[in-house]
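J.: Below: a set of structures, written as structure tokens.
Bear in mind these aren't lab numbers, they're just calculated from the coordinates by the rules spelled out. Computed from a prediction, not measured in an experiment: that's the story for all the values here. Cβ atoms are built from the backbone, for glycine too; each structure is taken alone.
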Structure P
Amino acid sequence: MSEIIRMYEILPSDTKTIRGWQGHKKEKKWFYCNTGSFIVNLMELDDFEAPSKNLEPNRFILEAKQPSVLEVSGGYATAFKAQEEDSKLIVFSNFSLDASKNDDFRFPLDFWNGEW
């Protein structure tokens, strides 16, 4: 865990809200669900300024009852949503908050189709 500089917890208010698409060119993140479960869609971007709309996401399920960590390298965008009420997702990052803000790319939620 020597790469990790910061961590934070995401506690969605419901199971309907999808959070994303957010990408980083260089920042690496690790996602760990410590309560409930989440669907995470992961998109490898071909261009950060004008990505293709034809890209297909990879879908992952993170569950507290089956602990695992999803590592997401720079070059990807993520979108996720809780599957259960009171779910919690811990995110670890190798960038400080200021550095992350300078490497942050956001895309409309309907830009790509994720399986929810």
Structure Q
Amino acid sequence: MNLPPAITSVVLLVASNVFMTFAWYAHLRDGTSKPWFLMALMSWGIAFFEYMLQVPANRIGYQVYSLAQLKIMQEVITLSVFIPFAVLYMKQPFSMNYVYAALCMVGAVYFMFRG
């Protein structure tokens, strides 16, 4: 199946962000009693897969999106991945601040994608 570059880029960025979120934050749940350098090595291992998806995502996306559009998409995707991660994996309570942050991102998307 051959997806258009615009869709391929978004799919790869979502997958990349899943790895990124786990690399950055998962050690806070179960790794706090382990030495930080072991957790850093684990995070680097996870981040390898993030970059293996993120680099092609941005290269493909740059065919159809501007640099600024790619950046704001990245931020929206990051928040969209982070909220379920925080609530479901890290067992953090849902906060209305997530909704307010998302609304701010809607405004940012508008300004980056308007004609």
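J.: Starting from the value 0.85: which structure in P, Q was FRET efficiency 1/(1 + (r/R0)^6) of positions 52 and 84 (r between Cβ atoms, R0 = 30 Å, to 0.05) calculated from? Can you show the working numbers first?
T.: Details: P: 0.35; Q: 0.85.
It was calculated from structure Q.
J.: For structures P, Q, which has the highest computed value of Cα Rg over 2.2 N^0.38 Å?
T.: Numbers: P: 1.01; Q: 1.18.
Max of Cα Rg over 2.2 N^0.38 Å: Q.
J.: Name the one structure among P, Q that log10 I(q)/I(0) by the Debye sum over Cα atoms at q = 0.22, 0.26 Å⁻¹, for residues 4-43 alone of -0.66, -0.79 was derived from. The partial results should precede the final answer.
T.: Working: P: -0.98, -1.29; Q: -0.66, -0.79.
Checking each candidate, the match is Q.
J.: Suppose you compute relative contact order in percent (Cα under 8 Å, 6 or more apart) for every structure in P, Q: which one lands on 34? Could the numbers behind the result be given before it?
T.: Working: P: 46; Q: 34.
Answer for the origin of the read-out: Q.
J.: With helix-only ellipticity at 222 nm (-39500 (n - 2.57) for each DSSP H run of 4 or more, over all residues; to 500) derived from the coordinates and found to be -1000, which of P, Q does the value describe? Can you show the working numbers first?
T.: Details: P: -1000; Q: -25500.
Of the options listed, only P reproduces it.
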